[in-house]
Structure I
């Protein structure tokens, strides 16, 4: 009997030693830009058709509480680092075109971890984590292949901003014709077709659609000729084009026999724009009806309300992700540790992560290990969610405090701050503690340097005319209250 047990144990050990390790998945991480929560069919959109995204959501996990930062650069930094952007100074607005700063090069990024684990890594699309020095560029930060834009906003046809070309392949400028969404989609398909099935890859496909300027091929606009608002027609065409390119990508994976080996994650980088102040700088949209729809959620891009940070999102991996609606709380910082765990990649070179592994929540709908979300920590405002309770604190004079129970009031209509002073104080203490850990916002340092630099005085002429058409009475970048008439 003992001999039999020993032989059984030896056989089991040999079987375990020779069994193949769990196959590393290919990863396609798709990020849309300024997409409204309700501008996809799987969240109830009726006037814009997104059949390819809807199919991914229906066959996988549709997330109801997927959180990001309220603006582009901070979210993209959170994805790449697994850390909140207030840790390294990217918490405030985006990196402006004229700015010289970028994501701290001491941060260890997701593509670096995946590449060390044997992955081929590629970014096709928008970077927006530093452009003025090549040390910030994606090829220097762990990506084997790069194609697309370095900054945040560009013309869809000239691929430039203010006459400066922003279109590169592997650090070399590219001059070519075409609509950016289609060019990115075409390159992604080419990339998929070139992959060796025996070697895993990570593709970060970061579209700039449907960010401003609102531009779309005429045939896509014509699909929505029945829509009354002209800007909504163009915006709808932009999203349909985005959806078509995602469909072509999925078809390429199928054709190459890679679909069952590939995890696809999709989400927006922030909520849809509701305030022209955050719509971009390439066109004056102050008199334009902003076309984004965040459904029942309050406000949009730039705001700490749910409409700015809770985004349309889904994940699909045939046979590995259970088709269902997932209500657990997820945040952009969770992407890094989750993908690293799936890929067998180490995070030892990372600074302390804020993200946690949420794979069981994504794949099975298990309760999320995350109970807290930090919406942001800035010198002038902060937001935190603990369980179902959410606090928004604007610390600039006049100060204001909002407290909501998101389980009862996900649309943030009933401010309960006066009824729960002890809870408010405790959550403010949490934000204060994080504030002491925060790096100074690089955007405010940059604006301060530019604004206070000695330059040519803006002197009025004798006839009383101003020398500069800028009136100086617009909102500042810290004026988060714009668009919130209920804020005192």
Structure II
């Protein structure tokens, strides 16, 4: 099979071989690391080349790439018979310590997904045992959890970027969507652990919203024919989301570490062969998972780790025949934290403080401009605005006033429906309409509640109706407006309010 290598792959291989020291080739997900490994092996045919992998799923595909291009391969991994004397030796890193007796010769060590475990004892022990003259790592994200360049002793080789590959058509063009409900969730109280949110702390928030996440995924992706990978926070979160999709009648698969290997492999097979259009996982499919037909990722958990974010969104960017775009559905405020796939990031930061610059809002200066509608990187550049410095002055409480003409128009539109509502509900609906009118006058449509959301809201309150609930909802709308805040997220806020009232009532009757 003839491999049509790209210029950036050829240049990366040439620079790594002639770098004069150990190096890391940084290639975006989908940039063809397997082809670079093949070309390195071919160019170093006079050397004893060892390829080290951490992900077992990568072995069959890399083994196939090497063998169909004429290289013989000796494999060191359980389940494979080791036959010495191959042109290349392929090692499952975790299997090496039990097979030191093989006395493998190594002049050059190639390590895929270099950012994973490169500071760990297993890799260090293997390097010490093999004692290679040259090490070349390959990764899409050559940074650690804090955004610091992963190994200061190694030369960084970066011949292309995600944006370049998208413009060349080598990767799918991303489109983004940030539903307003996701922007209303407050993660500020969640404790941090190793530079990211505590898993258990996030679960206390995320497990309450599984039904909303499921419905949003159906509305924005599955109902439009997209093939979806959903990234959850924990095994409990995966299971709870699975239950929510079951209630909606959505066929799907799930993958996590408490399931058997065979069960996970069968779920992955069914997804890859398009028997289902949705697969839910926590982290097992973040690295090394290759399915070019995937055209949507759902971010159902927030993260402070740039590396994790980039790996996740890369899962849907691989190009595929008939694939016109890739949807990144952000339900966890990740885009406003880390920016877009197309943003340029300097991977050479040497300290956590300097690395934090990479996590600034590189393109999204006001995510409120884009909520509830699909948009692209180019849209963000065109609509980029300069941030206004925050003022410590307390804003005066705004009065709900509008022109007589606008009030009359709104009143006529809802007159028929209000006949079916009691006075308290009428007051709530009227207040929402009036707030919408004020925001419309101020040209702040991103803060308005649309008709569909209004209908869902009335249905939600009707399901758990009480006078106290409706009065509380009306006050909530008034308070949000007084602070000049969006009312788009009312459904989530009122859902939480209903939950709190129900818990209080249950405690009173216990």
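For which of I, II does mean count of other Cβ atoms within 10 Å over residues 203-210, calculated from the coordinates, equal 26.9? Clearly, the read-out refers to I. In this comparison of I, II, the computed figure -8500 for helix-only ellipticity at 222 nm (-39500 (n - 2.57) for each DSSP H run of 4 or more, over all residues; to 500) is attributed to I. Upon calculation of semi-axes √(5λ) of the Cα gyration tensor in Å from the atomic coordinates, which of the structures I, II produces 38, 28, 23? Attributed to the structure labelled I. With respect to FRET efficiency 1/(1 + (r/R0)^6) of positions 75 and 147 (r between Cβ atoms, R0 = 41 Å, to 0.05), the largest value across structures I, II is given by I. From which structure (I, II) was mean count of other Cβ atoms within 10 Å over residues 83-90 calculated, if the value obtained is 23.9? Answer for the origin of the read-out: I. When mean count of other Cβ atoms within 10 Å over residues 155-162 is calculated for each of I, II, the greatest value falls to II. Structures I, II were shown, and relative contact order in percent (Cα under 8 Å, 6 or more apart) at 22 was computed from I.
A short reminder: the numbers here are calculations on the coordinates, not readings from a lab. Bear in mind that the values here come from a model prediction, so they are computed numbers and not experimental data. Cβ atoms are built from the backbone, for glycine too; each structure is taken alone.
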